[in-house]
1. The value 0.95 for FRET efficiency 1/(1 + (r/R0)^6) of positions 198 and 246 (r between Cβ atoms, R0 = 25 Å, to 0.05) was derived from one model only; which of 1, 2 is it?
2. Where does the value 342 come from, among 1, 2, when volume of the Cα convex hull per residue in Å³ is the thing being computed?
3. If you rank structures 1, 2 by relative contact order in percent (Cα under 8 Å, 6 or more apart), which sits at the top with the largest value?
4. Ranked on mean count of other Cβ atoms within 10 Å over residues 38-45, which label among 1, 2 comes first with the largest value?
5. 1, 2: which one has helix-only ellipticity at 222 nm (-39500 (n - 2.57) for each DSSP H run of 4 or more, over all residues; to 500), as calculated, at -8500?
6. Rg and Dmax of the Cα atoms in Å, for residues 230-285 alone was computed and gave 17.3, 58; which structure, 1, 2, did it come from?
Structure 1
Amino acid sequence: MAIDVSGLVDYVEQNRQELLHSSILGSSLFKYPIDIITGVKYKENFNFAAITSPFQAGSTCAFNASGTTTFTKTELEVKDVKVQNEYCPKELEQKYTQKFLRPGAHQEELPLGQFITDKHNKNIAIQMERAIFQGDTAQGVTDLKQFDGLLKKIDAGSPVSATPSTYNDTNCRTIIEEMYTLIPENINNEPLVLLMSKAFFRTLIVKLGKDNLYHVRVDQTQDVWEMDYPFFNLKVIGLSGLDTVAGGMSNYENRMILTYWDNLAFVTDMQNDSESAEIWYSKDDRVIKISYEWKAGTGVKFTDHVVEYTNA
């Protein structure tokens, strides 16, 4: 059977922004309120403010300014990232016959563009989440060396560090509870989150069972792994972005971060024609080509508002 590729251009023109967003912002990380800063073309300095509001005696009419506003200047930088590939329609014929045609069914059009872009969107979303946390331009892993991630930014700043240990189902609660006691006082009113790998998350569940804390509600749906830590005002979240990556840098393995979502930022452009998702049939060489291009970077507004843990 032949594959009709005439609808590829129409498919992408109708879904260009949807394709870009579902790939770049498609990971489970973006289900949470991490700060997404758009409009950054290359490098920009952002001022983030920490403000105090002390009470005064109100028995006089005098105006007395008090309190402090501390600005932290952070340079946010984005790097250009792309994914490109090509497919020979003849090589796809057998695949599509098996995947989309049922015995006895009549189907005039195969969703070729959607099939290819769905596969790429899923891959890009997973790889982006890992790069957002573990990205380092000094890496050897291609997916992780395109821009610097949150862990590198945190390590370069002044986070509070918990005691290095070996995270397992015996002492994981001890480690987490120490991190909780190290929270800086000036962030106590923020909604706190503890971010960890899914492997660490599973270990914590085992420990809660051993401690007979079966009342703790654990959500382990496909895209969301989270729980409210017992007795604490703390949301624990397991993310693929903190899982160990083969060939990755060892200092980014087995890490945990305790902070609040608004302290972490993903930086992109999303306002420029250079960021695009395209799929087309090239008559010159008779192949289907796909191209995603975007800008990406990360930022940590206040590294001293982060409690980090690194396995010994």
Structure 2
Amino acid sequence: MVNIKKKKLDIRGMDIEEVIANSPVVYKYVRKSKEAIMACLGAIIIIGVVYTILAPVIGIISLSFMSPQDIFNPMVFLIPAAPSFYNVINAVRFMNYWSSLAYTLAYSVGLGLLHVLVASFVGYGFARFRFWGNGLIFGLILFTIIMPAQTFMVPMFMLFRSFGPTNVSLLDSYASIIILTSVGMGLRSGLFIYIFRQFFKGLPTELSEAAYIDGAGTFRTYATIMMPNAKPSIITVLLLSLVWHYGDTFYSGLLLSSSRFIHVAAMNLFDAYNAGNGIHAHDASLMSSQMVSYAGVLMVIVPILVIYAFLQRQFIEGIERCGIVG
């Protein structure tokens, strides 16, 4: 038998780096300790960020379902002692919720479909055709993504206040929003063009070449070959456009003055509830009005969450394929 004696590590005269380098056990312990510390720090940061984002939402949900008796109860915090739909019912009533929701969704979906048509057509042109100024024009489109919308506020207002050779006013008219979207200058149009351009650029050129050989022209190739393959991009653009138009206050506030939008109804809910119940600024029941306003905000958020829940998989797939490809 061979007698193998384990050699003991003599750490006398060594500094900490030498001990770690010459001892696998110590090295493994130090490495795991570093990983555990980094994991704890990462968890603390993530929990802090999540709490910062969700804390207001949790507060809104909690106050929305509190009963009037819970307002002045010092023992109630976040979890209502007597949950009630009183605030939600009043929010639905004073917001004209269902008509406002239908009106806003029709407006948002209509502009979303127009965004899909225009952005896909322009993005297809940038992805498949080479022409003079291609890079410059596409760079200007990307520039509109980072430019604040307020930069165009005054020129946009002046343009539609006296539009065309007859100086007709298109303010308070849906024609102004439709014109902007149709020429690729609507809400986030630059981003939508970029999404479609990246997607079409990532598709194999053999698809369009085979279509051309079979006698299909540019428009037919776009409509029958490219668009059916662009389902992820279509869902992504449609969903983003719907969400942004659903809560848009810039374009709708600048060019339209309709009070039928659901976000306008939510902003006016506090005053509408006070007027309907004869509440004045010095009344102690103003907190009840605030809780009804919170319920109105919650009712504005819920439809978007429902839509996202049904389209989550397609939306994430579209982001992955459109934002990275190319």
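1. Value 0.95 for FRET efficiency 1/(1 + (r/R0)^6) of positions 198 and 246 (r between Cβ atoms, R0 = 25 Å, to 0.05) corresponds to 1 out of 1, 2.
2. Source structure: 2.
3. 1
4. Between 1, 2, the highest calculated value is found for 1.
5. This value belongs to structure 1.
6. Clearly, the read-out refers to 2.
The numbers here are math on the coordinates, done by the rules we state, and not lab data. If you're wondering where the values come from, they're calculated on a predicted model, not measured in any experiment. Cβ atoms are built from the backbone, for glycine too; each structure is taken alone.
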